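See the structures that follow.
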Structure P
Amino acid sequence: MEDVLILGIESSCDETAAAVVKNGKEVLSNVISSQVALHAEFGGVVPEIASRNHLEKIDEVIRLAMDEAGKSFSELTAVAVTYGPGLVGSLLVGVSEAKALAYAIQKPLIPVHHIEGHIAANYLAHQDCVPPYVCLVASGGHSHLLYVEDYGKIKIYGRTRDDAAGEAFDKIARAVGLGYPGGPKLEQSAKEGDPFAYHFPKAKLDTPYDFSFSGVKSAVLNELNHKKMLGEEIRVADLCASFQEGVCEDLAEKCLQLALDLGVSKMAVAGGVSANGCLRRKMEEKAKAHGLSFYCPSPVLCTDNAAMIAAAAYYDYQAGKRGEASLNAYPSLALTEG
């Protein structure tokens with residue numbers, strides 16, 4: 001059987017990335033150009049700066065990915081690209097590049113949903129991670145609790161009602177003066193703190209698998225304001241550790257509950273927040289306590305990258321999914337059940 005080589009392109013936010021993946025499992029190259037330094041002085045991603053930087057970097061990133069893989073364009077089976085959700089300007093750079101490249105080399109174009117890409121990161125990290133399983137996708141823009149029945153066949157059981165987990169992490173990090181990127185800096189600060197120093201509220205929802213982090217975020221901000229008004233010391237490390245403890249416990253507990261309710265033997269986590277050590281540890285401990293297998297990507301595959309896009313595209317390619325020349329970017333693209 002002939003190998004399927006897919007070039008993946010990812011530009012949904014502030015990473016310009018390209019990768020070549022063989023048969024949906026083997027990463028031949030994974031090149032990422034980060035814009036963290038560009039956006040740090042603004043305390044967050046500036047869309048216009050992001051899209052302009054994608055334009056400057058994307059050709060070079062693709063060339064490096066092809067060189068690292070040791071492959072020519074003629075050897076590719078298909079070109080895959082993230083077409084949503086994300087920042088519209090950033091997405092358009094990747095989509096336009098992928099359409100032009102696929103046309104020039106006469107290869108199929110595979111459009112990939114960004115969240116499906118995150119799910120597929122586990123296929124690259126774990127050869128034995130195969131459906132069915134429950135997957136938590138947690139990032140700056142998304143918090144989804146999913147049942148992956150088969151490749152490309154997903155059912156949504158839970159999602160955030162307000163802030164995504166990563167968004168909440170970033171906002172609290174900014175509020176306590178840790179800066180950007182907030183998630184990693186908050187986790188680093190939390191390592192020096194007491195996770196039970198503060199007792200922040202947990203949202204009570206009318207559905208068992210949805211998330212809400214606006215309440216705990218507000219409680220942290222109120223605590224900060226209260227301390228400032230009284231002139232009392234703010235123990236940033238304790239506050240970060242307590243906030244992190246509550247959010248990660250909520251994420252992990254609901255993922256476990258869904259796995260138990262559905263009677264599946266595997267649970268996984270993906271997305272930028274899956275790089276958080278507290279979350280990974282909680283999920284692994286809960287899975288092990290109930291005899292379940294647990295999967296999480298390596299840190300480089302947790303954040304936005306093109307290898308996960310190429311991996312997801314492999315299964316779409318096998319299912320006959322193709323993109324047209326009219327493919328557009330969809331910044332608010334919903335995750336559809338299949």
Structure Q
Amino acid sequence: MVYNTSQTAIVILNWNGLRYLQEFLPSVVEHSGGCQLIVADNASTDGSITFLQHHFPQVRIIPLPENYGFCEGYNKALRQVDATYYVLLNSDVSVPAGWLQPIIELMDADTRIAVCQPKINARQHPGYFEYAGAGGGMLDTLGYPFCRGRLFETLEEDRGQYNDVQEIFWATGACMFVRADVYHALGGLEPAFFAHMEEIDFCWRAKNAGYRVMYNGHSQVFHVGGGTLHKSNPRKTYLNFRNGLALLYKNIPSKEFLTTMLIRVVLDWIAALRMVIAGQRKDAQAVLDAHADLLRHRHYWQKQRKAQQHKGNFPNVPGVYKGSIVWKYFIRQKRTVQEL
């Protein structure tokens with residue numbers, strides 16, 4: 001099959017990421033021939049636009065008037081991009097030769113595939129998977145996200161165990177291929193999430209609409225990770241816990257709703273207590289703030305929930321592990337997907 005890159009737009013959302021553009025954009029330009037190359041800039045103040053204009057005139061710049069965050073930044077930028085496929089690519093990702101072809105060929109062959117991701121390895125340790133995406137995203141029955149190749153903070157060595165093509169639950173936002181028409185039909189990324197878990201929400205909505213989300217391990221990229229907010233940042237803790245509950249509130253079917261939400265709230269409180277014991281009081285406060293925020297804006301989230309189709313039996317959806325990774329990881333000491 002001959003694949004066509006002319007209808008593929010690679011869109012990098014940038015906010016004060018000059019150092020990443022300097023280091024990683026050359027590989028994207030070199031190995032993405034025929035594609036539209038676009039940087040959407042969230043009102044950077046570090047000279048990013050000047051750098052692009054001087055060094056990469058072939059890259060289209062979409063300047064945004066303010067920092068809209070990851071979600072709304074992409075939504076506003078992609079309304080200005082005409083393509084068949086979008087590639088939402090983080091600025092801290094390097095790509096090798098041939099990274100596009102396996103995924104575009106896969107999506108061309110099956111119009112039910114709305115979203116796809118490549119294998120994500122760590123830039124600093126290329127022989128290991130990277131936290132945000134690894135070998136494809138999954139959920140457990142309580143809505144906790146994990147990846148083939150990554151359970152909580154444990155990263156697997158890449159021994160080729162995920163060099164496959166597999167239907168998954170969610171694809172990483174670090175390098176997410178998505179059909180443009182599906183992106184817009186579903187309303188894009190949830191703007192209230194700002195950042196973190198927005199890709200899981202989008203993929204869940206795509207699945208509810210009858211589409212497939214895929215992983216193709218024959219394509220590979222290398223991701224630094226943590227480029228916007230460090231994992232110990234209380235703001236990131238807040239977003240992860242707030243968005244984790246909002247994700248469930250929006251999408252989980254009614255018959256699993258009450259039980260799942262109650263269990264998740266209790267587990268969040270236990271997590272906050274562990275943070276206090278560990279001396280991470282600001283992170284513990286961020287968990288409480290996340291819960292308070294969800295309650296304060298519950299009418300918004302109720303409206304978003306009503307707009308979802310909630311099709312199917314959630315635990316039986318491809319990419320869902322029918323168990324609790326919290327139990328398996330912290331109590332049973334399981335460290336890899338193969339051990340679950």
Structure R
Amino acid sequence: MSNKLIILIAFFVSTLTFAQTYSGTVQDAETNQLLSSVTVYFDGTTIGVITDLDGNFSITTQNTINAPLVISYIGYQTLIIDKKTLLNNPIIKLKPQTTDLEEIILTDDDWSREKKIEYFKREFLGQSIHSKDCKIINLDNIRFRYSKVDQTMYAMADQPIVVINKYLGYKVEYNLVDFEIMFRTSAAGFDYVKEVFYSGTSVFTELNKKVKKSNLKNRSFVYKTSLLYFMRSLAASNLRENGFKLFKKEDEKSSDPLFETIQEAVFKTEKTEQNTTKVSFLDANKVVVSFDNLEQAFLLPNSEDKTFYIDSFGIHFPIDNVLFGGLFGQDRLVNMLPSDYNLQ
């Protein structure tokens with residue numbers, strides 16, 4: 001057997017080792033009717049398919065992706081599952097959408113829909129100068145309400161929110177699970193945004209068959225200061241090489257200024273058998289991250305063992321084990337990249 005053939009076979013076996021296909025069938029939970037054209041995707045990625053006429057789907061990804069699998073279909077409740085459940089039960093049943101009992105007209109809601117839309121777009125899309133290149137094309141499907149008592153604005157949608165992001169060249173379909181803007185009143189009597197919380201799942205598709213050079217440039221720029229790039233660099237132990245600088249205090253209670261440190265002084269990383277990276281904070285202090293000495297973000301452990309994990313996509317988990325602030329905590333949809341970006 002020639003050396004070339006041996007290398008080819010080795011490459012083929014290696015490729016099989018790092019990929020796995022998940023298959024299933026989607027049915028109506030009440031009638032068992034097979035559902036076609038259902039969207040099935042890994043949350044936050046471009047990896048998605050739709051079911052065929054018999055409700056069947058097959059989706060392939062790397063073994064170590066930690067993103068959940070999302071099954072979405074108009075008129076039905078969105079279902080989020082762990083991909084491993086398909087190995088035991090490939091039959092997925094979607095429940096028809098029911099009327100949200102929480103949708104009550106509040107008597108203290110004195111805000112116009114236009115005012116609520118402006119706040120929603122600002123906090124959902126982002127306040128970047130590039131947000132003007134993002135457009136929500138189905139705003140009519142989003143419901144809003146404001147509670148004067150709670151000083152909180154809510155948003156709800158039974159269908160995915162479709163966003164055309166011309167800045168990065170993606171169409172994003174976002175299944176909104178929760179959205180809240182909490183306001184407070186200043187001493188001068190002005191309302192200001194105190195806190196924003198939203199959650200959901202998303203799938204990305206290319207806007208154009210051939211990606212524009214401007215989109216490639218914008219994606220590269222956004223990626224260099226993203227949490228995704230930071231996590232990948234942390235897992236590979238090359239934060240400094242990739243332009244990230246780390247800072248900390250000698251003591252969290254100290255008023256002394258931050259001093260620069262190295263990755264090995266604040267994080268311990270080790271590979272696991274599942275091809276993920278285990279990351280441990282070496283103390284409970286906040287770690288500050290700087291990009292080109294200008295932008296800043298920070299990380300803080302939020303679990304007793306001060307650990308979290310990073311998969312081969314750069315997705316960190318469990319989500320609640322680490323807190324973020326600064327630039328990492330301000331990202332909105334205008335600067336959102338799919339988790340499989342730059343892995344080709």
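FYI, it's all coordinate maths here, none of it is from the lab. Predicted, not measured: the structure shown is a model, and the values here were computed from it. Cβ atoms are built from the backbone, for glycine too; each structure is taken alone.
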Label whose coordinates, when helix-only ellipticity at 222 nm (-39500 (n - 2.57) for each DSSP H run of 4 or more, over all residues; to 500) is calculated, return -14500 (choices P, Q, R): P
Answer label among P, Q, R for the case where distance in nm of label points 7 Å out along Cα→Cβ at positions 81 and 321, calculated from the coordinates, equals 1.6: P
Given that relative contact order in percent (Cα under 8 Å, 6 or more apart), derived from a single structure, equals 13, which label among P, Q, R identifies that structure? R
Volume of the Cα convex hull per residue in Å³, for residues 201-240 alone gets 103 when computed on, of labels P, Q, R, structure R
